[in-house]
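J.: Before anything else, here is the set of structures, which you'll find just below.
Computed from the coordinates by the stated procedures, all read-outs in this text should not be read as laboratory data. Bear in mind that the values here come from a model prediction, so they are computed numbers and not experimental data. Cβ atoms are built from the backbone, for glycine too; each structure is taken alone.
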Structure P
């Protein structure tokens with residue numbers, strides 16, 4: 001096949017459910033690419049049937065990527081190589097970034113064809129703050145590792161977005177409630193399909209809802225940011241001040257605690273002098 005496209009790498013977003021969401025530009029790229037790197041040839045074959053053509057596909061996923069990548073990068077010098085995931089935008093929770101990295105390092109043209117993304121679509125459905133958000137991908141499946149991952153993001157002042165499967169949904173929601181507090185959240189599924197839904201509520205209420213009836217399909221969980229932190233108590237300030245005084249002069253100890261808690265430095269200095277006396 002002789003492509004009408006310039007040689008290089010084309011990152012193509014594909015529908016996450018409704019095939020009508022494939023953009024005309026994405027369709028043109030897929031129909032004219034010399035080769036299309038795909039997660040699952042069976043899934044992308046369905047997309048090509050929708051387009052009324054057969055694309056030349058090569059599997060590119062977690063198990064094949066390292067072996068296939070050098071050949072694809074070499075082909076980009078003379079051919080148009082498209083990259084798709086099974087659904088949505090490539091590189092979001094898949095190994096595609098390494099192909100982009102190596103293509104750029106080799107000096108090849110890299111073009112993105114934006115489109116559907118489950119994380120962003122779910123964020124628009126949930127009615128939670130959108131000015132700042134943090135994407136977590138999939139949490140670890142084992143309980144301890146999952147709890148540690150949740151603890152790492154507990155203080156982030158942003159809406160959190162993560163992916164999950166139906167069978168693990170209730171356990172993940174319960175773990176999120178334990179690690180983050182009972183925040184407002186949403187569970188989005190079947191996005192862009194006939195039975196699209198986004199159920200909202202507290203994390204604990206959602207965990208209870210899905211405990212007995214885990215949904216099918218891929219899930220997006222959206223969690224609101226933490227509320228305002230409560231002001232530190234006098235006991236908290238005294239404890240921090242005592243610890244700081246064990247290693248710093250009075251003035252520097254007062255300054256450190258004032259910065260940490262947002263308290264008045266002069267008052268802390270006076271309190272530190274009392275504690276030293």
Structure Q
């Protein structure tokens with residue numbers, strides 16, 4: 001990330017921090033996955049929910065580093081969100097935006113503005129303390145297979161609600177844990193109900209900075225091998241669509257199913273790590289809502 005962009009982002013955060021200190025709040029924050037899947041009228045004041053259940057999901061293999069990939073896998077479902085006087089934590093099942101810790105500093109009937117203090121998502125990182133220039137070809141290949149890591153970002157989120165069943169959300173975060181760069185997204189969702197079935201549709205555009213793409217998909221000249229040639233991606237946009245449904249089995253048990261497809265940009269698909277031009281994801285779950 002260049003110096004001017006870093007300075008601009010820090011200035012925006014300082015300005016927004018001052019705004020939330022001086023502004024009264026009505027506390028109403030929500031990850032768009034929760035807003036759309038639960039309906040726009042599910043906006044929370046103080047309080048929240050917690051879900052525990054089981055799910056099964058299927059996803060195609062996209063990256064050669066996914067050495068333990070399985071097409072279909074069962075998993076434990078842990079999901080929930082809670083907020084108090086503007087402070088909130090979100091760990092929403094099926095969300096594309098990870099775990100969020102933040103503060104809702106302003107909202108109206110149709111708008112909600114949030115500071116995100118910590119946005120956590122999975123990432124990749126090279127093993128620390130190793131100079132790839134000192135490794136032979138086989139060891140550099142092993143080094144480039146990387147390790148699972150975490151992206152910890154801070155930033156801003158704006159949400160627009162209208163017509164009872166539509167939600168638009170824009171977010172931008174920058175990593176402060178490992179300087180992995182900027183990512184942002186714009187998502188538009190709609191929900192509608194047919195008897196007890198609650199359906200939703202969600203369209204997304206996601207931006208990744210050149211710094212983030214280099215961290216995730218790039219190979220430097222010192223790291224390059226015959227299997228993983230040098231590669232330096234630029235910034236990129238990707239596009240996705242999601243369809244889902246929820247059905248209350250009883251007062252406390254809920255069934256959910258969703259399908260999502262994200263089309264990857266050339267900056268990702270041209271990487272030597274890449275194995276597909278899209279991410280296809282299906283999930284079905286039954287959970288108990290506390």
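J.: For percent of Cα pairs over 31 Å apart, which of P, Q scores largest? Don't skip to the answer; put the middle values down first.
T.: Details: P: 47; Q: 33.
The maximum falls on structure P.
J.: Something else now. If helix-only ellipticity at 222 nm (-39500 (n - 2.57) for each DSSP H run of 4 or more, over all residues; to 500) is computed to be -4500, which of P, Q is the source? It would help to have the intermediate numbers written out before the result.
T.: On the way: P: -13000; Q: -4500.
The value was obtained from structure Q.
J.: Moving to a separate point now. Rank structures P, Q by mean count of other Cβ atoms within 10 Å over residues 79-86 and report only the one at the top, that is, the highest.
T.: On the way: P: 24.6; Q: 17.8.
Evaluating mean count of other Cβ atoms within 10 Å over residues 79-86 on every structure, the highest lands on P.
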